[in-house]
Structure I
Amino acid sequence: MDTFGQAAEEMKKIFPSAPAIISKGDYVSKKAWGLLASIDLYECDPKLIKSPKAIKKFVIELCEVIKMKRHGDPLIERFAEGLLEGYSMIQFIETSSITAHFDEEKNRAFVDIFSCKYFNAKQAMRFCKKFFKANGYKIQNLIRN
């Protein structure tokens with residue numbers, strides 16, 4: 001089993017009852033306040049995670065894919081020191097926000113989408129993986145009450 005498969009198995013041990021992806025039916029039936037998708041991407045294209053222009057394009061297109069209306073432009077900043085230095089992004093959406101943090105040392109991206117409006121987390125994950133040309137991923141999807 002590869003590293004990503006092992007990580008998925010470990011997550012099942014920690015959160016045995018948490019489904020990988022929340023369906024719209026579950027979201028509605030639980031009268032959820034919101035939905036969170038945390039997407040970890042591994043072995044991303046280093047040029048993309050180091051480019052504020054690419055990061056802006058990413059979040060604009062992601063909002064289109066998951067049918068979220070952006071509120072203003074994204075804030076994209078490069079900060080920290082040493083191995084932690086890299087870009088972070090926040091995009092307000094009418095129903096909450098999308099944030100992302102990029103690890104240039106290990107070519108990883110960490111994307112969090114929170115919305116009070118249901119969105120398809122699997123569709124979001126596929127888009128993120130494809131955009132950053134990631135070779136692996138992990139997703140956690142939670143209902144917020």
Structure II
Amino acid sequence: MSTDVSGMIECRPGARLWGPDDEDAVWEAGIDLFLLNRGNAYDGLACLFGIHNYFGFRPLAEDRGFPDDASEGLRREFAGYGGTDSVYGTTWVTWAELSATDWQETDASGTRSRASAAGIDTDWGRVWRVMRILSEVHGAENVRLVVWFH
């Protein structure tokens with residue numbers, strides 16, 4: 001049985017304007033991951049989120065859970081998959097973290113880099129381009145990808 005990834009990019013437009021603690025600095029649903037990512041290659045899931053990590057990558061964002069401050073759109077999407085009772089490995093990562101990542105870091109064998117597993121030239125590249133563009137408008141800390149697995 002294969003593992004599928006679902007999720008959504010969110011951004012927090014008010015945080016850049018009024019600061020992250022302002023009452024209007026809430027997360028807004030951006031775009032469903034389904035519209036951008038065509039694959040569920042296990043090497044990418046391993047290096048990013050620690051899912052099926054037979055490769056021995058140091059995951060970037062493993063098991064952080066569902067964000068308490070998630071947008072209403074993301075909450076509806078997550079509930080549509082059955083929420084925490086029906087999915088696993090729920091986590092999130094900001095563009096600030098992704099842009100600071102050493103994409104040349106390798107798996108445990110030293111043969112596979114993060115870039116080859118989930119870099120800009122993989123199916124994840126479209127996701128990274130959208131997040132980068134949103135971060136130019138809203139700030140790197142105010143753009144995140146939230147994912148779960150089923």
To which of I, II does the computed value 33 (relative contact order in percent (Cα under 8 Å, 6 or more apart)) belong? II
To test your reading of the models, identify which of I, II gives 4.1 for distance in nm of label points 7 Å out along Cα→Cβ at positions 69 and 85 when calculated. I
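Out of I, II, which structure matches 3.0 when distance in nm of label points 7 Å out along Cα→Cβ at positions 29 and 53 is calculated?
Values: I: 4.8; II: 3.0.
The read-out comes from structure II.
Read-outs throughout are calculated quantities, based only on the coordinates presented, and are distinct from any laboratory measurement. Since the model is a prediction, treat every value here as computed from it, not as a measurement. Cβ atoms are built from the backbone, for glycine too; each structure is taken alone.
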